[in-house]
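In the part that follows, the structures are each spelled out as C-alpha cells.
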Structure 1
Amino acid sequence: MKRLNPRNLTAALAVAVSFALPATAQDASGPILFTNVHVFDGVNEALIENANVVVTDNLITAVSTEALAVAGGTVIDGGGRTLMPGLIDTHQHLNQGGLSLADQFANLYYIGIAQSKYAEGTLMRGVTSVRDPGGDSMGLKRAIDEGLVPGPRIVSAGPVVGPTNGHGDTRFPYTGHPRFDKVGMTPDRRLNFAYMADGEAEVLAATREILRQGASFIKIMAGGGVSTDLDPIDTKQYTPAEMRAAVAAAADWNTYVGAHAYNVESIRRAIDAGVKVIEHGQQIDDETMRYAVEKGIWFTSQYLVFTIDIPSFTEKARESQRVVLQDTERFFELAKKYNAKLTFGTDLVLGADPMLQTKELVMRKKWFTPYEILVQGTSRPAELIALSGPRNPYPGKLGVIEEGAYADLLLVDGNPLENIDLIGDPEKNFVVIMKDGVIYKNTLQ
C-alpha cells in the first residue's frame, strides 16, 4: 500500500472527513456561451461592449462582438453585466486555514477541514487563484486539482525558509531549538509552515528540499515581522551570502525567490542578492523604490490587514501593526509614483476575518484608479505566477479574457471600472463564479 506523505496529511484528512461541500460545481454539459456582457479583459481599460464569450472545457475559445452560438451547450445571458477574469491573491496563507494561533495547535483532522473550508470560501469570494507565499499548501492544492474539494488554483512556496530567531521561527520564548532541544512543537513544525536554516549549506539544503516537495517558488525571511514578538521589525535576518544560496538553488530549478521584508535595509539586501519579489516592503524609501523598479522587482504588499483587529495579535504585534500602517500610506504613494509592479495580496493571518479579502482592492482607491486596481487583481498577478517558469503548475494564461486563456471568470452585477466598491461585496455582486470552466455559483438561474 502506498504510504501517505505526512506533509500532505492535513489536506488528506480534510478530504477524508468533509462529507458536505456547499460550493458544488454546477452541471453544464458542452460549451458555455456568455451573451450580452461587457468584457473587462484584465489588460485594457476600455470594455469590450456587447460581447459574447465561449468557454469550451476549461478554456476560453471565443471572444467576439459578433453573434455566436453553441450547439448543445449552455447559454448565460449576462444582461449587460461585466464579465472579468477571476481575482488572483498573491499573498494568502492557505496553510493556516484562517485559524487563530491557538487553533493551530488543534487536532489535525480539525485543521484539515478548516483548510478545505477556507479554500472553498476563497473561491466563493471570486478569488480563483492564490499564490501562497509560505506554509505547506501542496496537499490542499492536490485535493483541489483532483476535484476532491472546491477551491482556487494554488501556486505554493511550500514551507518558508528562515534563520534561527527570524520571522519563521515561531517558537515560544522558552521553547528549545529543534536542533538542540526536542521539547515542544510549535505551529510552524506541526503544519510544516517553516524550515529553520542557518548558514549557506543549510539554506541550500532547505531550499532544495522544498523544491523537491513540489514548491513553485521559494520564500525566505529577510527581516523582522509584525505578527511575531521575538523578531523586531527593524531587524535584518539572512546574510547576503545566505540569501544568495537560496537564489542560486532556486535558479537551478528555473524559478525564483521572494523575501519577507519590511525595513529598507532588508529590502535592499534582498534585491542585491537576486530576490525577485518583496512580499511586504512597506518601510521602503524613495531611493530604494526607484532602485527596485529599475531592477524589475515585484511587490505583493497589503493595506487592509494593518487596519483591522486580529484576535491572535499580542499588544507588541498591534504596535508593530500601527507603525506599519503609517508606513503603508507612504509605500503606496511611492508605488504609484514609480509605477511599481504591485499585485493584490492580503496576508489575512492568525484568525483575521477572511470575508474581508476583496476589500483590500477597494481600499486601494485612495491611491489608484479602478482600472489600476483591477489590473493589480487580475493580469498583473498572473504575470507574477508565470515567473515560476516550468515550476508553474498552470502553464496556460491566467488573469485575462482572451482566446486560449483559462476560463476563470466572474460576472459582476455592475461595472467595477466605474464603481470599484462592487468588488468588496462578492456575495452580492458576483452573480457567476467560474473556475477552470466549471460554474461554482450562478444566481441568474
Structure 2
Amino acid sequence: MNKRDLVIIGGGAGGLVVASVAAQLGLNVTLIEKEEKMGGDCLHYGCVPSKTLIQAGKVASLMRRGEEFGLPAFEPEVDMAKINAHVQSIIDHIQPHDDPERFRDYGCEVLFGRAEFTDPHTVIVNGQSISAKRFVIATGSRPFVPPIDGLQEAGYLTNIEVFSLQELPARLVVLGGGPIGLEMAQAFSRLGSQVTVVERLPHLLPQEDPEVADALKEKLASDVDGSGDSGGITFLMDTSAERVESHKENNAKTRTGTRTVICKNGDDEIRLECEQILVAVGRRPNVDDLGLDKASINYSVRGIEVDRRQRTSQKHIYAVGDICGPYPFTHMAEYQAGIVISNAIFRFPKKTDYRVVPWVTYTDPELARVGLTEQQAIDKGITPTVLRFDFKDIDRALAEVETHGFTKLVTHKGKILGASILGPHAGELIHEIVLAMQTGAKVSDISATIHAYPTLAQIHRRTVNTMYAPKLFSERTRTVVKWISRLLP
C-alpha cells in the first residue's frame, strides 16, 4: 500500500495551495483530482470566466454610451461564440498556473480519478489504495438545481454550461437573485438579451444591507443598456418558479428552442417565454461519493463539519473551501488552506478568524462588503454611527461618468465595524477598509491618511470626514476661532 505524509482530495483553490506548500517543503504528497483539469470551479466555471464575460458586457455598454464621452455611439454586433471563445482563451492563459506538471516538479504526485475513503486512514483511487498520516478534503461545491416540474425535460443552464453558449439568447430567465444570478443577468442584458430575474424573496442579496441591495436593484432595472421592458433587467420579487413547459421545437440536450417558465406571485400566475433558463439559486457541497461514512467523518447536506483549525471529526483529516464553508469564496478557501498548513504541516496551532471577511458582487456598479451592516450592529446591542458619501461628489467618478453609488461605513466610538460600498471598482476600494479593520485602525487614521487626487479612493477620507464636519463647523468652534484671531497676530 502506498503510504504518504499528506493526501489532498480536490485540485481547486484550497487544495492546490496546500499541495504546493507541502510538496515544496519536502513532504510526500499526493493530490487527487476528479476532473480532467485542475483549477476547480473558480478557474473553469466561476470567478475567471464570469469576470471575463462581465467585462465583455461592460465593453458593449461603453460602446453604446460613446456620446457620454464625446464619441460616436455604436451598437455592437454580438457573436456569442466569439465571446465565449475569448472567455476560454483567458482560462487557457491561466491554466498553466495549475498545470499538473508544475506540481509534479514540486515533488507532488498528481492523480486523476475519484477518491473514496475506505477507512479513516485510507482512500482508493483508480483501484489503488493510498494511506496517509493526514488528509485534506477540498472537493468544492456544485450548482443546486431545484426540483421544478418540467425543468429537466426543458433543459437549463448553470454556471457550468453558460460559458459554452454559441448563440446569444433573445430572452433569458434567471432563477435566483444572488451574486451569480445578478452578475450573469447584467452581462447578458448588456450583450443584448432580454433578461428577467425571478427571486422568491422580497429583496435581492439578502446577506447585504437592504439599503445597498435595493439601490443596486434600482440601477440594474433602469440600466439604459439593457433590453428589458423597463430599460434594464426585469425583476420579479416574491415570485417562485412553479413549472417549465417545453415547446415542440425545444431540445433539452442541445438547449435549443423555446420554453415557458410558469411563476407564481401570490395568487397571480406569470408566464415567461424564453430561449434559455439560467439556474442560479445556490450551491451544494460535494460530499457525495467520498466515503465519508466509512471514514467516520461528520457531515450533512450543508457540508463537512470542521473546528476552527479546519479539522473534521477525525482530527488527522482536514477540510477547506466550499465543502465546509462558511463562506463560498475562493479567497476563503485559500485562507483556510493557510490554517491547514499551519496546523497539519508546521504543527503550529492556529484558528480561523472570520471577523474581517470581504466579498464582492461584480455587477456594475460593484457591491463590496466587509464586517457588520447597520442592522447587524444594532442586533448586537450597538448604537452605530453610520457615515455615508456619494460617488457623484467624487471628482474621479465624475470624470469617468461612473457616479452611481455610495459608501456606507458602520462605526462605533471611532472604531470601524463594517462597510458596504456600491460603486465603481468597489471590489478594489473595500480593501482599505479591510486593512483598517484587520489592523485596528480607527476612523481618525483614515482621515489623517493622505489620499492621492483624483482617485476613487478619496471617497474613504471624504466619508469619514463627514463625522468631523458638524463639530468642525459648529458655533462653538467658530467662537474659538474668532477668539484666537483676536488674541494672536
Structure 3
Amino acid sequence: MKSGTWSKWKRGLAGGLLAVTTMLGTVVPALANEAPQAAPQISPWSMGVLNEGEKYGIFPLSWYYDGTFQKPIAHDRFQSLVQAAGAKLDALGLSKKGEFTLPSETATITRDTVLQSLFGLLKQYELPAAFEMDKDAEPIAYLQKKGIVQGTGSGLELDQPCTVEQAAVLASRVIEYAYETADGGAKGLFWKVTKGNNTMYLLGSIHLGIPEMYPLRKEVKDAFQSSDELLVEVNLMPDDTAGLEYFTSLTSYNDGTTLKDHVSKETYEKLERVIDKLGLPKQAFDQLKPWVINSNLALTALMKSPEELAQATASGVDLHFLSSAKLAGKPIQELEGFKLQGDILSSASPQEQEKELNAVLDQLLTPDANAPDMAAQFKQWQQLWAKGDLDGFTQAFAASSQQFTQSGMAQKLLGERDKNMAKKLAELLEKDGKSTYFVVIGAAHYAVKDMVLDQLKQKGYDVQFIK
C-alpha cells in the first residue's frame, strides 16, 4: 500500500472505531491532527439535499473531490448515477410494469435529459395512488409539482448542460420523494418519552452506516425537524475545538518517545508483521498509543477499502444528524463530550492496553477459523437497525458481543455512563415549559438491558418504542 493510499485510510480512521464500540456511539478521531482533506466542491444550495443523497449509495464520495463535480456530467457517470438510482428505487419492492431504458449517448447531457430519465425510472413501477401520477403525466410538470426540480432565477434551463452536482441533487430528490410517498425508509431503533408538555425522541446510533439505512422513514425525520435541539454523546462538529484537541493529545506520544519505547520487543515485532501483511507504511502507527492502534487495526479488518470506510463514516447516524442540525441552525447539546470519552478510553493501564493490542494482532496474524466473521456480524446489526427489528438486534448484539460486554473496556463504556446520561435526560424532561428533544446515542445504550432506557423506566417514565 503506497503512502497515498495510507493517507486515505488515515482520513477514514479519524472517524472510525471497532465495531462493538461504534454501537456505543464512541468515536476515536485518532488522527484528527493529520493534514485535512481538500474541501469538497459543493454549492451552498445543494448541501442539504446531498447530506441525504450521499448516503443512498447512488454516487461515491470521490465525486466531490475529483474536480468535475460542478462540471457537465459525462455519459458514463450519468449512466452510473441513473442505474444506481434505479437499484435504490427497486429496493422499495414496488411491482414493475415496464423497464426503463437509458437514452442514447449524446455529446451533451442536459437538465432535460436527466429529468426525463429520472421520471422514466419512476414510471416503470406500479405506483401507489399517493404518487398522483396518471398515465398521461407530463414529466417536467410532474417533477416540478413534486418539488424535485426547482430551477434557478433564469427558469428551469432545460436545454443547459447538467452538472454532476445538479444530477446528483435531482436523483437524490427523486429517491427521497419516492421513499417518503411509498411509506418506505429505514425504521431505526426509535423511542418516544413524554412528561408534561415535554417530548423526547430517542434514536439509537450506529456510527458506521450503509445505504440500506437511508433514507430514514418519515416519522424519524419529522421528529427531528420538530425538535428544538439535538442531543448527542459528543459533538463531532464543534465550534470550539478545545475538547477535540484534548482528545487528540491522548491518542499519541507527545514526549519524544514512540510506541517502540512503550511495548515489548515481541509486541512491536508482531505489529510490524501485521503492518507488512496489511501493506501499510512501516512506521504507520509509531506515534499512536496501543488503545488507538487496537481500534484502528480492528476497523481496517472490518472495511475492505479506504473508500468504503469513508462512505461508512459519512453515513454514521450521529454524524448525519449533527450535519443536519448544523445546516438547519438547530442547537446541539452534548451529554458527555470529547474530554469525558477520551479519559474513559485512555484510562486503561499500559499493560492492559498492550494486552488488548496483542489480542487484535494475534487474530490478524493467525485468524481463528471458528471465530465469527466480524464484518458479517456488523452488517447484520446495520440491517436489523434499518428494519427496526429491536428484538432481533438485541439478540444479535448480545450473542456476538458477549465476550466484549464482560471485558474491562465494556465496564468503562457502559454502566455508570448510562446512569449519568439517563439522569441528564430526566432533568430535561422535568423542565418547565414545552420543549421537544431529539436524542442520538449509541444503539447499545438503548438496546442492552439496564442501560439508558431501563434507567429512564426505573425513574417512572413511560418509554414507547415506535415501530
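For the structures shown (1, 2, 3), relative contact order in percent (Cα under 8 Å, 6 or more apart) is largest in 3. For the set 1, 2, 3, ranking by volume of the Cα convex hull per residue in Å³ places 2 highest. Matching task: 1.1 is the computed value of distance in nm of label points 7 Å out along Cα→Cβ at positions 78 and 110. Pick the structure from 1, 2, 3. Clearly, the read-out refers to 3.
A short reminder: the numbers here are calculations on the coordinates, not readings from a lab. If you're wondering where the values come from, they're calculated on a predicted model, not measured in any experiment. Cβ atoms are built from the backbone, for glycine too; each structure is taken alone.
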